[in-house]
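What follows is calculated from the coordinates using simple rules that are stated; it is not laboratory data. In this text, all values refer to a predicted model and were calculated from it rather than measured experimentally. Cβ atoms are built from the backbone, for glycine too; each structure is taken alone.
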Structure 1
Amino acid sequence: MPIRAMLFDMDGLLIDTEDLHMRAFARIATQLGWPSQPKDYAAWIGKSSAHLAVWLQERVSPSVSAQEILRLEQLTYVEILLKERPPPLPGVAALLDVCDAMPLRRGLVSSSVYEQVRITMEVVLKHLHRPLDLEATFHAITTGDRVKCLKPAPEPYVRTAEALGLSPSECLAFEDSAVGVASARAAGCRVVAIPNVYLDSAEIVREAHAHFKTLQDAYVACVWEHL
């Protein structure tokens with residue numbers, strides 16, 4: 001069955017925000033009296049910040065709610081993001097251009113909440129000189145606050161494919177974490193892994209149909225024609 005859509009994770013795939021999130025959580029934890037380093041949160045990459053907030057709350061202070069930790073982390077993340085404005089990762093522009101040219105539908109599938117996705121993608125789109133309109137770039141958007149079950153459950157990818165009017169088997173998903181690959185694979189998508197630099201690449205690529213070091217490498221290989 002031919003590929004009719006490309007579905008993209010966001011954090012760590014389109015833009016290196018994982019470091020920003022880890023720094024934000026480390027800063028909040030230290031402020032709450034539990035000194036830590038950004039690398040201490042690497043195991044949570046690809047998972048929901050809400051789950052990490054619960055885990056951190058249990059270790060920091062019962063007097064601070066997980067919801068408050070999450071709120072502080074989101075504020076800190078946005079502060080760092082808008083100050084540093086990191087560029088998109090290699091290959092993002094090329095693959096979006098491919099979608100325009102073929103044409104292919106585009107979907108965005110993130111575990112982050114919608115408002116955080118919107119702010120982050122505005123940074124990406126500004127670098128790419130595209131309209132700062134998330135819905136103009138992606139024909140379907142699924143975020144962590146719009147699903148009942150987060151990755152690695154298949155729901156995020158199933159819902160994105162449905163919103164595009166397609167079967168998951170007609171979609172090529174790009175993911176950078178093991179939980180993301182598992183989610184897309186369970187939904188029935190064909191999956192390309194671009195292993196996150198902070199994680200064990202062997203675990204990430206194990207269940208993927210193909211893997212590359214960067215999205216640019218995937219673009220050069222024309223994977224949408226060969227899977």
Structure 2
Amino acid sequence: MAKILLVDDEAALVKGLKYSLERENFEVYTAENGQRALQVMEEVKPDLVILDLMLPVLDGTEVCKKIRKYSTVPIIMLTARNEDIDKILGLEIGADDYMTKPFSTRELIARIKASLRRIAWGGIVPENENIAVGDLRIDVVKRHVWLGEQQLDLTAKEFNILLVLAANPGRVYTRENLLELVWGYQYYGDVRNVDVHVRRLREKIEKNPGCPEYVLTRWGVGYNFREK
């Protein structure tokens with residue numbers, strides 16, 4: 001039974017979501033503020049976190065940053081705002097996904113299940129257990145990545161994007177392809193999620209993110225990994 005940490009200070013929303021998630025056989029833990037969320041995170045080590053952006057004591061942005069210092073657990077951000085900058089901010093601080101309130105509980109549950117499936121089997125299973133190109137090495141089984149002698153700290157989504165691309169060098173994937181393969185559902189045209197994660201991935205694996213040598217852009221189409 002997967003464990004979910006639900007962090008929100010709206011009591012009615014928490015009560016309704018907790019009921020719906022438990023009906024789907026999830027083990028649900030809750031926290032009403034950011035500080036308590038970090039405590040519960042340490043205590044139960046959830047498989048996925050649903051995190052509201054606007055929280056008392058410690059807001060969702062800070063909570064996400066602190067979690068990302070030691071964990072790659074999937075994080076779905078909730079926000080009542082509609083500004084694009086808030087959505088992108090949630091991704092840039094390490095969140096895997098976001099939903100704007102009000103949202104469909106059914107869609108949230110679908111995204112949760114998709115995230116957990118991707119974590120369970122790694123998003124894609126390439127033929128080789130290890131991939132090495134230039135100074136970049138990927139241990140597919142252990143989900144470790146090295147650049148030279150330095151082991152890199154990738155989030156689950158960043159690793160899965162890299163794995164999809166590196167397992168098929170030269171093949172171009174559209175943003176919609178990557179949403180389907182890595183996130184496991186259609187994002188109804190909002191492909192910025194992919195762009196933000198690719199940018200963060202490049203900042204970690206590329207010596208010069210502005211002139212990448214591994215994850216390349218095919219302008220007007222999508223992304224591909226360099227051929228050996």
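Some observations on this one:
- Structure (1, 2) behind the derived value 9.0 of mean projected area of the Cα convex hull in nm², for residues 39-158 alone: 2
- With respect to mean count of other Cβ atoms within 10 Å over residues 31-38, the largest value across structures 1, 2 is given by 2.
- Origin of the value 0.85, where FRET efficiency 1/(1 + (r/R0)^6) of positions 71 and 183 (r between Cβ atoms, R0 = 25 Å, to 0.05) was derived from one of 1, 2: 2
- At a computed 24 (relative contact order in percent (Cα under 8 Å, 6 or more apart)), which of 1, 2: 1
- Label whose coordinates, when helix-only ellipticity at 222 nm (-39500 (n - 2.57) for each DSSP H run of 4 or more, over all residues; to 500) is calculated, return -11500 (choices 1, 2): 2
- Calculating distance in nm of label points 7 Å out along Cα→Cβ at positions 111 and 207 for structures 1, 2 picks out 2 as the one with the greatest value.
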